[in-house]
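What follows are several structures.
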Structure 1
């Protein structure tokens with residue numbers, strides 16, 4: 001599936017704003033929240049509105065705020081509180097019947113949305129038709145069942161690849177490098193991970209071996225005076 005925007009699959013980060021600040025400068029698309037993280041973080045940082053302000057304070061990138069509710073109108077009313085806070089805000093809404101109604105209204109209002117808790121291709125098609133911009137297939141639970149965690153990602157990618165203005169397929173509940181690999185390999189436009197997993201994505205013993213070799217050669221040039229004129233401290 002050809003991604004016509006950007007340079008490839010996006011990497012979205014989740015977690016505590018105190019931890020994320022230093023990681024957001026390393027090629028990430030922005031921040032994504034869910035209600036599990038929100039519950040934990042509001043116990044530390046205050047109300048959800050105050051927590052959202054903390055996320056906005058640490059980045060000029062997009063911040064995806066998950067909201068929930070008991071009706072379409074409630075979702076729209078709550079969502080409006082956050083979209084009025086900043087143009088950086090994207091709304092993340094669970095895959096429910098009243099969520100479908102919210103996606104349709106928000107699409108007409110040009111409000112960008114994520115649809116979370118997607119566990120089947122039929123759900124993905126329904127929320128796409130309702131106007132969701134990003135579909136979030138959950139991955140880790142399939143791994144726990146012994147199924148390829150990227151299976152639903154591939155089904156969505158194959159189904160939507162010929163659509164005009166297709167939704168992005170952003171893999172969610174990605175908690176390990178192997179699941180991230182499966183999601184990307186199977187056509188995800190992006191993955192949502194916690195920053196420790198992002199760190200692990202960069203780890204490889206062969207990379208360590210060759211980086212050491214190259215750095216040793218660099219240091220030899222430095223010690224020989226052959227890097228004179230370069231701003232090395």
Structure 2
């Protein structure tokens with residue numbers, strides 16, 4: 001059955017599960033193909049606009065706001081190579097994160113279990129600059145982790161300088177590895193507390209499994225977005 005030649009904003013809104021105002025906003029932002037207007041000034045939407053809207057919403061779920069908008073702008077500028085390159089980069093970034101997660105899992109388990117294969121932490125108390133150099137992060141990053149309640153270094157009585165024990169450094173290494181695979185700061189605290197309470201790496205394994213499931217979800221979202229994009233391109 002042929003698709004209706006004209007669609008109302010409410011038709012697009014229902015198809016995408018959003019409000020009619022969001023449909024208008026997306027059109028104003030150049031995320032949909034240009035629209036004609038009636039004599040009274042109303043936009044005229046077509047099935048092509050609906051496909052574009054569904055493509056954008058799927059890309060948004062898979063790639064986030066910035067990349068999805070750049071892809072749609074490229075498509076509406078007839079710049080297909082740029083749009084496809086942006087989608088390819090999202091796939092490549094996801095693959096990179098999977099590889100990083102595998103390496104992080106090995107390192108975290110070794111650190112948490114105090115495996116002899118893990119790099120030896122520094123001995124004695126360290127100041128913040130020394131810890132930052134050891135971990136390859138900025139001192140400001142360590143302060144952010146401290147403000148988030150993930151680290152609690154002691155202070156020198158006279159100078160007030162932070163002093164990190166080997167245990168503090170071990171925890172900081174775990175935080176760095178979790179952040180390396182984009183684990184949210186608010187979710188790291190419970191993991192560290194459980195690690196301190198039980199003394200084993202079970203909580204870390206759960207966290208890594210959760211991250212792996214999140215990557216699986218994003219992979220499926222990218223497949224869905226690619227299917228919508230394919231349909232959109234097949235019906236110019």
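Each of 1, 2 could give helix-only ellipticity at 222 nm (-39500 (n - 2.57) for each DSSP H run of 4 or more, over all residues; to 500), but the derived value -14000 comes from 1.
Give the label, chosen from 1, 2, of the structure having the highest value of distance in nm of label points 7 Å out along Cα→Cβ at positions 32 and 64. The partial results should precede the final answer.
Values: 1: 0.3; 2: 2.7.
The structure with the largest value is 2.
Out of 1, 2, which one gives 7.0 for mean projected area of the Cα convex hull in nm², for residues 80-183 alone as computed from the coordinates? Don't jump to the answer; show the numbers that get you there.
Numbers: 1: 7.0; 2: 8.3.
This figure was derived from 1.
Taking relative contact order in percent (Cα under 8 Å, 6 or more apart) as the criterion, which structure among 1, 2 has the greatest value? Write out the running numbers ahead of the final one.
Numbers: 1: 17; 2: 22.
Ranking 1, 2 on relative contact order in percent (Cα under 8 Å, 6 or more apart), first place is 2.
In terms of Rg/Rh (Cα atoms, Kirkwood Rh), the structure with the greatest value among 1, 2 is 2.
No lab work stands behind these numbers, since they all come straight from the coordinates. Please read these numbers as outputs of a predicted model, since none were measured by experiment. Cβ atoms are built from the backbone, for glycine too; each structure is taken alone.
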